[in-house]
Structure P
Amino acid sequence: MAQETRNAYGEELAKLIVENKDIVVLDADLTKSTKTIEAKKACPERHFNAGIAECNMMGMAAGLAASGKTVFASSFAVFAAGRAFEIIRNSICYPHLNVKVCATHAGLAVGEDGASHQAIEDVSLMRTLPNMRVFVPCDQYETKAVIDYVAKTEGPCYVRMGRGKVEDVYDENKKFDFTKVDVIRKGKDVVLFAMGLMVQEALKAAEEIDATVVNVCSVKPIDEESIKELLASHKEAYTCEEHSVIGGLFSAVSEIKAKTSITTPVTPIAVMDTFGESGKMKDVLKKYGMTAEHIIEVVKK
């Protein structure tokens, strides 16, 4: 069943805030859009709306975390990772505080909101920060598992989620291990490393090109050993991400390869150092090559 990862976030957060009295939720005037409204309904006394003031919200999150709370702070990815970057850097990551920056409406899939709201550099920004963990779940079940995982993990975490509906890759019985990449499908000569909604597209493409499909949900820390093994055991590798080619999954995999003698070429399928544009989600993703058809075309070439 198709579901929005932001909806899954709201559902899981509403459950956790009831179970854990130390959890506090902050939002920047987008409670309905980010779905933290579900946590507000469950425990209104521990949900605070900071208004359209993302930098202030991250400062509030830092103060609450320094007081012993586990803080979930949410906004659109372009504001959470972009506008509030310096506060996250100096007030959250530097002192290693227990803040979970859960950003929704990431990537080109924001669609009609256009380039100003399509965060395609957020993973890159968050990866650069010492002490920050970065997660990009692909469907509702992985999102819920990630939210549960970061709630129990000490220190700063960034979780990237989308606006539109995505098909299920997993089901409620899946046991996740975020210290490892997940090899969802085994193929022959080609390996597709994917994150977020590109996992679904990679799986569709793999049926035609007989590729191994690897879900890389934890982009930082990343499972270096498994990626090395997968690179060494395939003739060609591709990274599939709804993110800039700079600083995201392609960069992460290439950084691992660069430290070895592995010669397997790595080709990016990503946003190629450009801004997006306004349009229907499916149309924008198609134009920028975020589809199974484009993956197949690139691999066959």
Structure Q
Amino acid sequence: MNSLNLKIWVEAARPKTLAAAFVPVLIGATIAFQDNLINWTATSVALLCAFLIQIGTNFANDYFDFVKGADTDERIGFERATSKGLISPKSMLNATILSMCLAFIFGLYLVWIGGTVVLAIGLLSLLFGVLYTGGPFPLGYNGLGDVFVFIFFGIVAVMTTYYVNALEWSIDSFWASLAVGALCTNILVVNNLRDVDQDKKAGKKTLGVLFGDTMLKIEYSLMLILAFAIPPHFYFQLHYDVWIFLPFLILPIAVLHAKTIWTETEKRNLNQQLEKTAKFMTLFGFLFSIGIIL
């Protein structure tokens, strides 16, 4: 594979979205570390599987959106490799299958230490990663994308990461997962806000298509509020130290992001906001993790 082909594949994997895979594992593992139950091998494998599932889902989206005719020349989002003819549909489908199969193979280690519950969660994660845009009832085409992201990239990812470390469930990891799920959902919200017009023409019934731009702007704001409601809960109800408020250092950035969502009229500029939202999630994750440890 020459350097040009490698660059195309790297861009097709959408590295800017990988915060959605990294932060849940970071938070889940940090809580396990705080509880003196960290298993570094399990955490590393969980992170690898999370990356592979995220990349596989991105490849699947690229393939199925092309097959369903959702990616057209009117697209204002980031370039899609299949629709642009840079990667053949067959190659993209094969890459999807390979990514998901590798996630399954590496995940067998987690099944070995965590049991059948981990197997069930892993299989569902792989299945819904494909069904997000594929199958007879694609989640992303029927207004369920936000729910899927919140549950699987938030609650499931954080709590399962803790579980494969500690081999027990944690209420702390559940509350933390709500912040992670909210910020991860906001990445999708920006994506859907940008693409409302194109999605409507393609027959994609996202929340933006079903309820309009204002609904997405409200959702973005509510998800930010939910994320910032979690550190106080950790302090007042779960008795963590005052360091748990570290994410509030970036509250002004959150306010600026919300302002952009409410005021930006040029949809193409939301590409930058999507990147900023992913970076914000990563920064929040690091500060929250430091607060948990301290």
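Suppose relative contact order in percent (Cα under 8 Å, 6 or more apart) works out to 24; of P, Q, which structure was it derived from? Derived from Q, not from the others. FRET efficiency 1/(1 + (r/R0)^6) of positions 6 and 174 (r between Cβ atoms, R0 = 25 Å, to 0.05) computed as 0.80: which structure among P, Q? Source structure for this number: P.
Looking at structures P, Q, which one was distance in nm of label points 7 Å out along Cα→Cβ at positions 38 and 270 calculated from, given that it came out as 3.9? Display every interim value, and only then the final one.
On the way: P: 3.1; Q: 3.9.
This value belongs to structure Q.
From which structure (P, Q) was mean projected area of the Cα convex hull in nm², for residues 54-197 alone calculated, if the value obtained is 8.9?
That value comes from structure Q.
Computing helix-only ellipticity at 222 nm (-39500 (n - 2.57) for each DSSP H run of 4 or more, over all residues; to 500) across structures P, Q gives -10000 for structure P.
Every number in this text was worked out from the coordinates using simple rules, so none of it is lab data. In this text, all values refer to a predicted model and were calculated from it rather than measured experimentally. Cβ atoms are built from the backbone, for glycine too; each structure is taken alone.
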